[in-house]
Each structure stands twice: as structure tokens, then as C-alpha cells.
Structure P
Amino acid sequence: MKEYDAVIIGAGACGLMCSVQAGLLGKRTLLIEGNDKPGAKILISGGGRCNYTNLNTSVENFVSENPKFLNAVFSSWSVDDTINFFEQFGDIKGQEKTLGQLFPTTNKAKDIVALFTKLMFDTKQDIWLNTLVTNIEKKDTGFEVTYTSDGRSSTIQTPKVVVATGGLPVSKLGASDFALKTARKFGLDIVSTAPALVPLTITGKDADWYASLAGNSVYSKVSNQRISFEENILFTHWGLSGPAILQISSYWKPGEEFSIDLLPKFKLETLIKDERNQGGKRTVGQLLNDYFTKKFVDALGKFLPIQLKIASLSKSDAKLIVDFVHNFKVKPAGDKGYDKAEVMRGGISTEELNPRTLESKQINGLYFGGEAVDITGWLGGYNFQWAWAAGYAIAQDL
């Protein structure tokens, strides 16, 4: 059996980058993947287009008990490094869509994966697909990795191990708790995990109202006491989704309420006042129809006097309308779980890892990167930027 500088477990964004960067340094790695092809999550990201980084990346775009941990990693691998890497090795140029989100100009996620598979071949890195790692044991000379393939169990010896098996979302793509189990086995602290960037559910008396609006998208500002996001929300049969909801979900805890400004670019109080000055002949519903779909305005009729003419509005009615539209309260029942989540929040505590190399402080030669670590990016390419940077940082130390 060949000798390797390291065995990397998980051929996602972090594992692929780690293998390739190690190869570019003249090292030999073995990348082990449970799926029948590498980059499963890359291939479905961004609807198959792959939002591979974000031009606005900073530590403020990440949820963690210690986001400043990222300073060291991002100082060694920046957004510019990501852009240059894909241009240099894959002739993949980026185009900005919204809010700094960068996609390949080809809009094909498979181009990203193809770059890595080609570079692995060029640098003579090995990859085993349809192979499941079941155990890692520390030995005097390094590690013994137990794996199964074609129903048979075997072991391989290696001086270093990189665990880049991701988090708990999406099980059909091979997600598992292997990284967390491994960390616990070696006595590493775990920050409590939960689904993140995930749709939220509504139950109870208002559930039918939300369901009746399924498919309606409204540009909004969603806020809680910690943060706010201004993007679209999407009403669904089960509750709420859309970019702004996915973003706030990373900062939401069960039982909490948050507010939605359904008209963040306008002041409804001023619009009503201007309408009054023009005679106020239109109804509340007609005014709102200028900014929302008819279906949405009709649904608001459950809570607001949309049939009243603006001229007839009392101060209390006007205040009710303004408060409702600009401060719509939502108290979700829960979320759609790991299978509908983009990522996992929480994970292996950053206190357990060297911030420059991502090596375990307790177990020499054992590295963790990507989603399994307590680093959770916002929607929009931030998690990929963390994964690339983590893979690069680890490779420098193998």
C-alpha cells in the first residue's frame, strides 16, 4: 500500500481544497469519500450554479462562539486568493450577482468540481469513492484509519488525518455525525449544534393564513434583538423561507419572536399622509396594491381595514396599519430540520484548534475543517470561503 503524508476524510469543499493544496506543495494525500463522486454539496449549491465565495467576506459574516478565530485563517487565504485560484487553475471567472455573491460565469457548479478532480490527477493525489471511514485510532506512529468498501473492512496507517466530513445537513448527500463523534472520542469540546440557514415553520391559528400565501415573495427587513437582514422572504405551505428568513434562522432560538418590516424602503406613514393630501379617495387596499401583490393585500384584510378609504382612516386605524406592515411579528414553532438546512451551526469548539493550522491542540496530527467546526457563515458564499481557507491552512501543515 502507498504511503501518504495524510489521509483526508470527506471530498467536499474543504477536503478537496486541502488535497489539492497539499499536492501543489509536493505532498501525497489520500482523499476518502463515502459518495460515488466528489463535491456532492458543491454540485447542488446555488441551484447547481455554485456561489463559491463572497466579495464582502469578513469575520462579521459568521456565527461562532469566537468568530475572531477566523482572522488567522483569512489572513493566509483571502477572497482574492480564492478568485485567483479558480482563474489560474480552472479558467473560472466570477460574476457578482447580488450582495457580493460570486458565481462562475458559466453558472455551472460542475466546473468547480472538475477543477479539483483535474488538479488532484495532475498532482498525483489519490481518491477512494464509495468508501466509508468508520473509525480513527491514535497510534505511536500516527493514526490507524478503519474503512469499509464493497462490504469489506480494512485499515490504513497514516501520520496525519484531516476530518472534513461536514455537518449534519443533508443526509441524502452523505451527511453524518462522524466528525462530531470523532471529536468527542478524542475529548474535544463541542458547541451545541442546530440547523442553520433553514426554513421556519408556523403552526397554530395562523398556519392556514401562511399556507394560503404559499409562493408569495416579499422584499423585507427581518430583525431580532441581535441582527437584521434585508432581502426577500417567501411564504410557504409550512411557514416562511427565502433568503432573509434563512439568514435570521442562524440567529434564532426556539420560543423567540422576531419582526418583519414588509415595506423597508418606504415609510407607510408618509405614504398615507401623501394620499390624504391628494384627497384620500383610494382605499387602504388600493394603496397597498402599489407595493404588494393583490393576493397578499387581500390576505392582509384579515388583520387590516383594507376596504376603508384613506380619508376615513382614524389615527388609531392608521397606526394599526403602519405598525402591522413595518413591525409584523412572527413566532415560529420550529424549523424544517437538518435535511432542509443549508448548514449546521455549532460544532467542534474553536478553542480546541490551532487558529493557523486547524490542528487539534490535544491530538497532534489530527485536523478538523469546514462545517464540522463552530464556524457558520451567512447565506451567499461565505461558507465556501471558509471551507477553501480551511483546506488551504491545513494543507500548509501536512
Structure Q
Amino acid sequence: MFPTQDTVTALLEFIARAEFRFRQHNSSEAATQAGVKGERYYTTSQQFLDQAVAPNPAVFRVTRPQARLAALSRAAWADADVAGKRVLFLLPSQALGSNVATLLFLHAFAEQRRPAKIGVFCARSTADIYDRSAIIQNYPLWVSRRDLKRWDLIVDLGHLESRRNIDLWPVDMEAELLEAFGLEPAEGYPADARALPTDRPLRIGILPLASSPIRTLPPEATVALAHYLSGEGDLSIALNRDQQQGRLHAQSVAGKLPETAHVIDGFDSIGALLDYLSGLDYAVLADSGPAHMTKLFGTPGVAVYSSAPADILQGRFRNLSAWTVPYSGPHCATPCGLAKIRQTASGRIGCMGSLGVSVDQLPTTPTRPDPAAVTRLMREPVPCIAALAAEPAALVDFVRQDLSSQRRAASR
């Protein structure tokens, strides 16, 4: 018997009164799940609850709004002998970077701990990341009580302490997971970049968007990079029509890009984004989920950092060269550690530099979307992003030197 403790990741138990099907936004068709009448299920997906469960009482009945399952004790993670066992992991986060790190960890877990089978449940909108792996059984949105009986152990990754402290200072999530389970990195994912091709034009991508305006590249940087990189290969610029920042960014760069640059206004799924990244030979990215995704493919390029420390977020991976916006002001300097915009007790939203306060006067992150604040921070960016907007030439020079270095290495 394995020592257990209750899960801490929020779960809801419901029973189906009729057959049903659902696929969460941002996931591929393969992530569609179906349920049967009379079965009990567990989910963490707020979108599924809001869009399916709550509006359809004839189909669903909530039986436990705060459900708990028995999971492997956190204290036993490093020592439990799971060889030949079927281990199912509960995923607490929809952050792309966290789930890339978890995928890397799961391959190390499979190689070194030798379970009979590995599964994940409640990946939600990041389900496509796990569908890229042949060794993982994926339950994207929910898992049934019947399916749970097919697994010997549940591991709730919400028990990892560092997952609860990333708003103020990020962590190297792969390293945290590997340390917690006493593992070395997976052999199949080398840390270095793959070589540039020398027999055809390069496929180059610019991905300027992040989930927060304090990490998104300013349009001025996108335009400057595009004018240089369009002469170095076939250039595409990936934006996001479903994201307010993406729409504002598209409006700002319209008419300013070179004619040969191809603008992609969005991807239908995370799987399509993964396909795009895997096909690039070189990329310049904001500090974002796609920057983490390049670890899966060894994509060369440059990641641009502002608020977050590059060494922690890149971890052992060196496929992307790191460039941090040079900024120091009266209230902050890069990297300040913020992952997201924050708000004062009075509700003002921004960062230390934009609000002119110390970090202890920004106690929380906003609890709901604020389109007006996003628009303001895109048009009047925080000081470090404003500095990059005013002087993008230093970034372009860094990319030029990095690409030249990559080309020299490939031609040797």
C-alpha cells in the first residue's frame, strides 16, 4: 500500500443524466470527450462547468462541489516504487509553460521509474501538449469514477509547493518536478538547439505576444525585427485574433511590416501552434508559453525577457538565446520578478514602475479580465516595455549576432 493524502487541486464531482460530448476552446478535435448516462465524473474545468454543467440541469447534476480524491502522499514522491504500476497525474494549471515542463518531467518519470502506464487528467486547454506523447493516456476535461479504478495511483501535482508562488517570482518547473521525484532530465529532450538548415531558405517566426502586457513585445520591436528578418528567410509573424493584446498588436503593426512578411492572425488550437513551432528553423519570442514550447523541438532563436528572469524560466535549455530588456528606474529594474500585472488595494492596475509604488503595495493580481487596463497598458506600456519600444535597435542587433552565430555553427 502507498501512503496517501487528499488532493488539493479543486475538483467537482458530477453525475451525467444523459449522454454528452464536449471539447474545450484551444484544444484539437482529438481532445473531445464523451460521457455516458449514470456515470460519475471529476473535473477542474471552469469553462466546462460554466458552458455545459450549469446551463443544463437536465443533463448534469453536481454531487460534490468540492470533491477530494486519495493521492500519493507528497512525502512519498521521491521513494515510492511505482515500477509496473499505473500512475495517473492530476494537473493543476492551464499555463502552457507549466504543462510543457510537466510533459518533459513525465518522460523522465517513464524512463527512470518504469511505471506500467502513465496518464494525466484535467489538462483542459493544454490537452494537445500531452497528445503529442505516445506514452501518455490523456483525459482532457474530466475522468470518470470507472476510469479511476483502472489506475493504481493518483498523483496531484498541485501538492508541489512552488506551483502556488509564481505570480511574484517564477520557478523552473521542470527542475522543481525532477527534484521532487528524484529524477534526472529525460534523455529524449536535449538542452541544445538543433542546427539551422543550410540547403534551403530559413523558416523564421516572430511571436511577440505573452499572456500579460508586461511581457508582450511592443509593436515597434515587432516591426523592427520584421524588417531585418524578412531579408534572412521566409518570415511569419504569429498573433492571436482571440486575444485582446493580439488584436491591438495587429492594429498597431498594420501597414508597417515588409510586404514579404506573412501575418498569422491566430491558431485554431494549441496543437496547431505546436505544429507551427515545430516547423520553424529560427524564432524570436516574447517570454511566453510558445517560448517554453520550443524546448520540445530544440528550435533555435531568441527569447526576450522583461519582468521575469531568463535563467530560471529557461532552466537547463539553451536552444533560445536570452535577451533581457535593459531598464532601471526609481521603483524597479529588469527583471523585477512579476509574472502578471498586479493591482493596488484601491484597484489601480499595473506594475511597480507604471504605478510608481513598491512591490509590497501591489498585493494581488486582478481577479477578473479588465479590457480597459489591457488597452491602456498596450498603448501606454510599463516602463521596461516602453524602453524597448523607444530603442528596439539593441534587440535587433542581438538577434542579428545570434542568427549569424547559428549560421556559422551550421556551416562547420
Ranking P, Q by mean count of other Cβ atoms within 10 Å over residues 266-273, the structure that comes out highest: Q
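Quick one: log10 I(q)/I(0) by the Debye sum over Cα atoms at q = 0.06, 0.08, 0.10, 0.14 Å⁻¹ came out at -0.26, -0.47, -0.73, -1.32 when computed from one of P, Q, so which one is it?
Working through the options, I get structure Q.
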Highest-scoring label, criterion being mean count of other Cβ atoms within 10 Å over residues 194-201, among P, Q: P
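A value of 2.9 was derived for distance in nm of label points 7 Å out along Cα→Cβ at positions 58 and 346; which structure in P, Q was it taken from?
P
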When relative contact order in percent (Cα under 8 Å, 6 or more apart) is computed for each of P, Q, the largest belongs to: P
Read-out distance in nm of label points 7 Å out along Cα→Cβ at positions 106 and 154, computed value 3.3, structure in P, Q: P
Structure from which 4.2 was derived, distance in nm of label points 7 Å out along Cα→Cβ at positions 146 and 170, options P, Q: Q
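Read-outs throughout are calculated quantities, based only on the coordinates presented, and are distinct from any laboratory measurement. Since the structure is predicted, the reported quantities are computational estimates derived from the model, not experimental observations. Cβ atoms are built from the backbone, for glycine too; each structure is taken alone.
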